[in-house]
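Participant: The structures come next, written out as structure tokens.
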Structure I
Amino acid sequence: MPTAGYVAFEALDPFFQVVQEGLNGFVDGEHYFDTIAEDVLFEFRYSFPGWPRSVRGRSNLMALYSGYGNNIRLHRGDALVVHPSKDGRTVTLEYEVHGKIVGTGAPYENRFASIVTIENRKIVRWRDYMDSLAAWTALNPRS
């Protein structure tokens, strides 16, 4: 169930939930977007057509994710493994998401590793690695 104020992002709720579980105790905020610093830097360490390599700022990240549900709807996030640094300032998350491609109904299965830097209990940097081939194949089925 989406948190009030974030209903537009409900297609991503399983992602938000698995990440919140992984960052529990390291960040403050009821919803994923509440845990992110205003001037956050997100780096997407993969090339995917139409997706930027980096985004600066919480509002820009929210704008980027606002159309996600037009293409993919997630129904589960799992396989979470959490690797915190000794000082808790950096947390590496491994996880998977599962869903459907909106336009075709094809399954969407993807794996991620995210390296999260935390200051003052907020995310200030996020380096994201995903299985680009899984995303490309799901969004571009062979005819």
Structure II
Amino acid sequence: MRKINICGNEYPIDCNALTYIQYRKMFNRGIFQDIDIIENFVSLQVLIADKIKKENPKISDSEITKQLSRTMLTNIDEYIEAVTRIAYICIYTANKKIGSYEEWLTKIKRINTTDKWIVEVTEFAVDCFCGQDSNRGIEET
């Protein structure tokens, strides 16, 4: 079992075969649909950032971030919903007493697309469901 820190709160996360079923029951959609949303968002972000850099090689990182934020606005809602659903189900799998998804969301004061926990929880879920982690049978502490 691993832990992630979201807005100053530490949560244990876990994933197993039942997680997949619970995800569909809770959110009325498959977890792979949300993993795909996240991958597409990140890929698009990289492509747009590269395009901005090519068009203006002297642009600052903060200006790239601003332009990227404006451009990605149409995709951000889906991305945030996908990320928070995946984080919640991994936390729920480790601790059924976490409360409802909506209750848990009230504990997240802000979400930045570059938050470290987003990458951690997404990689954890992908490793669990896509078999990327060769040490999956070994319990993590």
Structure III
Amino acid sequence: MSKRLPVKLRAHVRQRAGRCCEYCLIHEDDVSLSHQPDHIVARKHRGQSQADNLAWACYVCNQLKGSDLSSIDLETGRIVRLFNFRKDRWSRHFQLDGAKILPLTAVGRATEHLLQLNEPKAVTARQDLIQYGRYPR
């Protein structure tokens, strides 16, 4: 069940994120598929279509996250909530090491694994963008 977000709300989420995916930090000008608003808590879990429940996400991150709220921390085997942009600081859970996004916490590890943030093609694409001064923005 897809409902369109109001244009002003969509524009606010996009602008707040600086037109970058809030998961992998890729700018929307550097990918071929459009970025889109992601419900941090999906509608099917009673998440609301309001600014504090929306993140700007690239197509790949949004598709991989889907309606998930948690994943497995491979280090501990525990179920862990995913990173929440409106409550967490990116730099507390992740850090950039060149083109790799290193998880720093259980939340970071679960999110990085679920979204495949360090999948080889993604890392290569970020390496190319780094060479041109386009990542991160």
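Quick note: the coordinates plus some simple rules give every number you see, no bench work behind them. Every value quoted in this text rests on a predicted model; they were computed, and no experiment measured them. Cβ atoms are built from the backbone, for glycine too; each structure is taken alone.
Participant: Upon calculation of Kirkwood radius over Cα pairs in Å, for residues 8-79 alone from the atomic coordinates, which of the structures I, II, III produces 12.9?
Facilitator: III
Participant: Additional query: Here FRET efficiency 1/(1 + (r/R0)^6) of positions 72 and 128 (r between Cβ atoms, R0 = 25 Å, to 0.05) has been calculated and equals 0.95, so which of I, II, III was it run on?
Facilitator: So the calculation was done on I.
Participant: Next question. Of the structures labelled I, II, III, one was used to calculate helix-only ellipticity at 222 nm (-39500 (n - 2.57) for each DSSP H run of 4 or more, over all residues; to 500), giving -8500. Name it.
Facilitator: Source structure for this number: III.
Participant: Taking relative contact order in percent (Cα under 8 Å, 6 or more apart) for each of I, II, III, which is largest?
Facilitator: II
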